[in-house]
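Values in this text are rule-based calculations from the coordinates and carry no lab data. Predicted, not measured: the structure shown is a model, and the values here were computed from it. Cβ atoms are built from the backbone, for glycine too; each structure is taken alone.
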Structure I
Amino acid sequence: MEPLTITDNQQNQQFEIWLDDDRAYLEYRIKDGNLVLMHTEVPDKLGGKGIASALAAHAFNYARSHNMRVKVYCPFVATWLKKHSEQNDIVIPPGQHSQSGDQAH
């Protein structure tokens, strides 16, 4: 499989991967200076190729490069985080609201 190219479709607020005519995406919002991860969608025929994981990793890289914290509503990303605890330092725990800049870097 060719390397994955992830684009930021800011108009639709999605990180996207296109393979042929198929699109996988991670829907996000930016709220109070934080990156809020809403939903991951990968077409069945693209499943099992690490695409959703690549989208999740990209979202956290994006958040770090923009000095944002991350709020996770997406069940896939919540599960992904269990294997990537190194990302927890920028995760806003469930039920907690945070303005950007609350965390020392």
Structure II
Amino acid sequence: MLVLHATMHVEPAHRERVLEMLASLVEDSRQDSGVLSYQAAVDVLDQNIVHFREVYEDEPGFEDHLYSEHVQAFEDEITEYLTAERDIRKYHVESVERLDL
């Protein structure tokens, strides 16, 4: 399993456009085979920061998603709306344990 965490800093003037793009991206991405979970959330302390948490079955599932039409369309437009380079990290997960706290 792969887990990806990404953070984007959005230009305040384009925040609404980015949120529209994200809603479409999340909806489409959740339909991709190999995607177990796909979420984007606005930071509670800074409304111009968006965090992604993505979970994939495996590397091929991640690659299929990465090169999908909807991700490519998002990538073609998003960079003009960002104020900093994205921080993207990929984690290889061997096991998952549910915690009841």
Structure III
Amino acid sequence: MHETLVVDLEAREHEVWVLPRGELDLHTTEELEQALSIALASEATRVVVDLRVLEFIDSAGMRTIVAACRGPEAGRLALVPGPPAVQGVFNVSGLAPELPFLPDPAR
């Protein structure tokens, strides 16, 4: 049995925050893809994917985030770094410096 992923969307001024929690893996990437599609279809000036409460990410989950960050709406995306187990996947892959992580997740 796989853990679930719940993705909430939250409007904050001129931004839409995408708030995934749980495990982002091969079996749950569709939930994040749908949430990103909705958020990017909005008129928000920025879409922030907050990874702070994500518990796990595998290569399929990372691929979903990287694809969004390299897609046609890439300039509107920002990422809030996740906990060590999640952020470590981006760091080990060498992709962290190439992705739009916010420098101050406390905002």
Distance in nm of label points 7 Å out along Cα→Cβ at positions 43 and 59 from the coordinates reads 3.2; which among I, II, III: II
Structure (I, II, III) behind the derived value 0.40 of FRET efficiency 1/(1 + (r/R0)^6) of positions 51 and 67 (r between Cβ atoms, R0 = 25 Å, to 0.05): I
Comparison of I, II, III by percent of Cα pairs over 19 Å apart - largest value held by: II
